[in-house]
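All of the numbers you see were taken from the coordinates with simple rules; none came from a lab. For clarity, every value in this text was computed on a predicted model and none was experimentally measured. Cβ atoms are built from the backbone, for glycine too; each structure is taken alone.
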Structure P
Amino acid sequence: MKKDLEFVLQQQKEIMLLAGTGALLEWDRETYMPKQGIMNRAEQAAIVSRLVHEKVVSEKFYGALKRLVKPRTLRKLSAMHQFIVKRAFKDVRKARKLPPEFVAEMARTTALANHAWVEAKQKNRFRLFAPHLKKIVELKRRQAKLIGLEGHPYNSLLDGFEEGMTVEKLRKTFSYLKAELLKLLEEIKQSKKFREQGKKLFRKKFPVEKQKKLCRLAYGLILPAAESRLDVSAHPFTTTIGRHDVRITTRYHEENPFFSLSATVHESGHALYELQLPKQFEHTFIFDAPSLGVHESQSLFWENMVLMNEGFWDYFYQRFCKEVREELKGLSRKEVLEKLNEVKPSFIRVDADEVTYPLHVILRFELELGLIEGKIKVNDLPKLWNRKMKQYLGITPGKDSEGVLQDTHWSIGHIGYFPTYALGAIYAVQLYKRLLKEMPSARKQIANGNFEPVKGWLHKKVHCHGRKFTAEEIIWKATGKNLDSEGFVSYLREKYSKIYGLK
């Protein structure tokens, strides 16, 4: 038993260290890698992915875990080691369904696809990316068959991001959200305030260097500089290289500094989660979030509940104006808050407001289902995307870079990821409501620039568990409720009825 446990712990450590190496290669590819380095990087990524997978699915590792999970042996382990062994056994059983050559092929394909996506987005040519996406869809269909969960084939892909979630559950939740949010959006559109909004807040372009200063200020409120980095990429993301090395990126628009500021705060929420995971489980499969929905709840908590909150701007307003005095002469704190909380259908998901954001997610979910079912062809995606945008948001992208090409997810094989964004938005609201109930002084603390109590609360309620429990269990323990889509809609209706003067 002792030798098996020692081997299982060492094997997980090597796997996690290799995975961090792979993450570093991906981060470099997205940030600083020379353009001509892509072919070599694709091969490097494939080798690292293969090595990780081979270690995960090795007979020796699986054999040791099988012996350790036997009830008689498991009972002899400490509580911590029981968690580690049970989690590893479950992950390994699932991973063994994917052959190493399949994993390597997926890594190679997505490395090339991501590079093609960047070029396609820059040149606004979907056809440059389409052949790569076709191959990814084929691979994902194969993956769904190999994993073979019950029900819809998409369940096998979704489970990799949101364990336990199914198409059947999502359809019910998303059907309710779509109906209620379209109704709320229409009411907002009919309001006098909506018709009058839209005046240009910025009098001239906003220099990127000034935006960088603002983003660094916000980033510094949430993350320790000694354990993190802030860089630039085509699509904002967070990646973890190791326990004390988490990196985020943002992007800049000269027309509006709120895009980069929101992205920075959003990714900082992800990074804080990574940095506050339970250190006793470092180098094990528990040293992670239980699902991407829970992970997304942390980024949206900071973006929607903190950045867009009046208390934050009580603290940040003067610092903001100091950097933008020339561009925003006479800007009031009220105007900043109104602009941040403005509901306005937009082409870009990451720039969307709280009301329309889930509709962006539902659109992508519906298209992904069609791709996996074989009912939608890759070449038809731009047309179908634009049609759904018109149907849900009343706007049509003028170019694919603002439509079907805007997200990096499909290029890196993350079909099944998008639903977690909507789930995260719901979880974030649940957590915020609970925070205010348990810590009534939270708004005041934020207004005073003291973010430590909120960080501590999130650590205690969410971060400290890692993957010891499921997403449902963690949310229930933290909020006393399961996924609460009705509470989410109620929150949005109450908030935006006040802002837009709805009945």
Structure Q
Amino acid sequence: MKKIYLVAAAGLMMLSSCEMDINENPNYPSNGDVTADLVFPAIENSIATAVGDQMFNYAGFFAQYWDQMPTANQYNDLAELHIDEGSDLFNRCYSNLYAQALQDVEDVLGKTTNTSDIFAAKVLRAQAFQYLVDNIDQCPYTEALQGSANAMPAWDEGKTVYTGVLAELDEAEAALKGESMSVTDPLLDKNVNQWKGYANALRLRMYLRLIDGGSSEYQSKAQALVAAGNFFTGDVAWDVYSDAVGQRNPWGAIFYEGTLAGTKNLCAAYPIVTYYQATQDPRIAYVLEKSAKYNDYVGQLPGCKTEMGTWTGLGSKYNDDYVSNINRAPAKAMPIYLFTQSELQFLIAEVEARFNNNDAAAKAAYDAAVKADFASRGIDGADAFLAASKTSWSAQANQADKLKLLYMQKWVAFFYRNHMEAWSEARRTDVPQLSAQSAKSIYDNSTVYTAGDFVNPGVNFIEGGGLAKRVPYPSNARRYNKNTPAVKLLSDRVFWDVK
């Protein structure tokens, strides 16, 4: 069944969409012979591919989960933040979301009157636009997806897009008539209650970003969602992959198929390794391998591949044996997670702690979040982990420490699940925080460093240093749409990133 869904979705992406940016293809070829039933899974596949492949990779660098292997060069620019519009970092994701997912949403909306199908399509539309805003802030929205009627749509502010799709969600849910879904739905198996729960989780995620971006009116909305408790069960995951050629997870497949098969391009980054070790977290073995040289977990300081030979005195002898490789085995058939139960529980815990001042409820949700992540990976020991002083909610001295623990554990739980959300939440909360120490200072004396803190890359092309706050606009958008805004730097923030 998984293979059928995967092949069908891939075929429909070619039938109903194109491989180009939406601004390259204003005359979108709507295929009247393809029914809404068949187009719907292509929407799910396009969104999943965007977040689970290219975003998964570059956000893994930005969230400081991994770095460039010492003897590899493919991702040097990502490790060193040497990225501009010419890097074409976001072109494919932009195409997946606009020319494929969002255009297919329009196709479905034009082919069905089933209110449950329409609602589910609107949920996916909100998800797609959320990812666009979280990457590039401004994007075409109010004038988007009109084909030849408007080949150069205006770009809207990120906050306008957020509030717009949230209003669309409310309208679509209010219009529900109790119908069963008619479309093929591998994501949530046509369960309308699950779609309502997914919509509420998206609302909660977006409300918190709006709140921290200065829109305090969303606090009561977040509290109401948590009080009602109408969320999805399990995970919202695109679970269509298997460990066979042509059927693997798109990110995991590149290490087992094609020109990169057998290569080891990614090593563990220093922040995540040090935090795993400081908290004695058994999940480390799920995502990392021990270094060949030390038979232990070793993370490379971010952006320091070219520096380490000099700092260690090893020169060219500094190689892959000195660092931990990423454990790619779980990625072969790993689902693409759009929203985990762990993330949902962390968000609930935050609302209970920050806004409701309900410590008992916050602790319960925090514990549930950690346990959900352990269970997702098939790892025992969650109860003992939660009882340890560094990771116990009750052992923290005050609310600020509890919130920091919550955010740190959320960062851990996103590793090998949803790197885009890890990067976004780190930007929103400023946790992990950026160390005041340089990479060289940390290398010289690790005692000056707090385990888990982000590190300024040793080689950093951002003027004045710092971390990636967004990705550049797609070069194809600028090439084909004269309304594309002025160039933004990697250090320019999206609207909700104010800390």
> Taking helix-only ellipticity at 222 nm (-39500 (n - 2.57) for each DSSP H run of 4 or more, over all residues; to 500) from the coordinates of each of P, Q, which one would give -20500?
Replying inline: P
>> Computing distance in nm of label points 7 Å out along Cα→Cβ at positions 136 and 336 for each of P, Q, which one ends up highest?
In response: P
> A value of 0.90 was computed for FRET efficiency 1/(1 + (r/R0)^6) of positions 160 and 408 (r between Cβ atoms, R0 = 25 Å, to 0.05); which of P, Q is the source structure?
Replying inline: P
>> When relative contact order in percent (Cα under 8 Å, 6 or more apart) is computed for each of P, Q, which one produces 22?
In response: Q
> When Rg/Rh (Cα atoms, Kirkwood Rh), for residues 184-247 alone is calculated, the result is 1.19; to which of the structures P, Q does this value belong?
Replying inline: P
> Once mean count of other Cβ atoms within 10 Å over residues 344-351 is calculated for every structure in P, Q, which label goes with the largest value?
Replying inline: Q
> If mean count of other Cβ atoms within 10 Å over residues 48-55 comes out at 24.6 when worked out from the coordinates, which of P, Q was used?
Replying inline: Q
